[in-house]
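Chemist: Structures incoming, each one as structure tokens.
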Structure 1
Amino acid sequence: MTPTNPEPSPTGRYVLLIDDDPINNLICEELLRVTGFARQVTSFLDPRTALEWLQQNPVSWPDLLFLDINMPGLNAWEFLDEFARLNLKRSLKTWILSSSLSTQDRQQAKRYTQIEGYLVKPLSHEHLTVIAQASPHESVLS
């Protein structure tokens, strides 16, 4: 049986991907495009560069963010704290996408209201289906 594509909005989503692993980013970008989940993907290897980009691009705002936890320079939690300090008056729906199976990381994710869910790499069609079906007020952090 061939899986159906996640239901994108009529124009698709604009996805921001922050992960220090270029191979993972390439795989994610391809999956997001092939499934029709995203109409555009912007990737960053460096979280600080992503923060600068967010400050400079208030018009072109992503619909959601896939964020790795363990990165050099800033980890996910530091990135989210820095983003909050920017006071951009914009929200950023965030999905943690990490290889970490740590209960502590899952608990930490629950402390951030902008985190919609916690996904374990690799990003999959099933993950995209969960995101597409998630209610805007429902958290998928279990």
Structure 2
Amino acid sequence: MNTRQSGFSLLESIVALVILSMVVGALFAWQHVSYVTLDRARAHAERNEMVRSALAIMDHVNMLKQPEGERTAGSLAVKWSSKPVAPRRQGRTFSGHLSLFDLQLFTVRVMVLQRGRTVAQFRYRKLGYVQARKINEG
């Protein structure tokens, strides 16, 4: 009489389940790392967008007239302070003639806040200008 049965033994089934659980565990760990990386990238992109918005707001600020201040746009607030880098100079045209404006270079320190929480800080250089002369008529 033949007593051999076909199929898997208990030991083979346990080994197969252990291997399967190791593969599934590795896949879940990889998926978790991917979600964390995606979340960091999203936060970085949001921060960069806020910095771009702050720079767009700062485009309309003349440092010679307003060396420090604050402006808001929706939930975004931009605070700045500036210090002169070089002394005030007379402006020149492309052809080298004296222009109507005096110019001064500033280092600007900017703080970007969203709902009262600081989300970014940076420094950059910006030119300030003021009309110092009038056009000679006649």
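Chemist: When log10 I(q)/I(0) by the Debye sum over Cα atoms at q = 0.14, 0.32 Å⁻¹, for residues 35-74 alone is calculated, the result is -0.36, -1.26; to which of the structures 1, 2 does this value belong?
Modeler: That value comes from structure 1.
Chemist: Quick one: Rg and Dmax of the Cα atoms in Å, for residues 59-98 alone came out at 14.8, 45 when computed from one of 1, 2, so which one is it?
Modeler: 2
Chemist: For which of 1, 2 does relative contact order in percent (Cα under 8 Å, 6 or more apart), calculated from the coordinates, equal 23? The partial results should precede the final answer.
Modeler: Values: 1: 23; 2: 18.
Attributed to the structure labelled 1.
Chemist: Could you tell me which structure in 1, 2 was used to calculate helix-only ellipticity at 222 nm (-39500 (n - 2.57) for each DSSP H run of 4 or more, over all residues; to 500) as -13500?
Modeler: Derived from 2, not from the others.
Chemist: With mean count of other Cβ atoms within 10 Å over residues 19-26 computed per structure, which member of 1, 2 shows the largest figure?
Modeler: Evaluating mean count of other Cβ atoms within 10 Å over residues 19-26 on every structure, the highest lands on 1.
Chemist: Among the shown structures 1, 2, from which was the value 12.0 of mean count of other Cβ atoms within 10 Å over residues 67-74 calculated? Let's see the in-between values first.
Modeler: Working: 1: 17.9; 2: 12.0.
Corresponding structure: 2.
Chemist: Now a separate question. Ranked on distance in nm of label points 7 Å out along Cα→Cβ at positions 83 and 123, which label among 1, 2 comes first with the largest value?
Modeler: Across 1, 2, distance in nm of label points 7 Å out along Cα→Cβ at positions 83 and 123 peaks for 1.
Chemist: Moving on. Computing log10 I(q)/I(0) by the Debye sum over Cα atoms at q = 0.10, 0.20 Å⁻¹ gives -0.30, -1.35 for which of 1, 2?
Modeler: 1
Chemist: Shifting gears a bit: Given 0.75 as the derived value for FRET efficiency 1/(1 + (r/R0)^6) of positions 51 and 91 (r between Cβ atoms, R0 = 35 Å, to 0.05), which of the supplied structures 1, 2 does it correspond to?
Modeler: Details: 1: 1.00; 2: 0.75.
The correct label is 2.
No value in this document is a laboratory result; all are computed from the given coordinates. Values in this document were obtained by computation on a predicted structure and should not be read as measured data. Cβ atoms are built from the backbone, for glycine too; each structure is taken alone.
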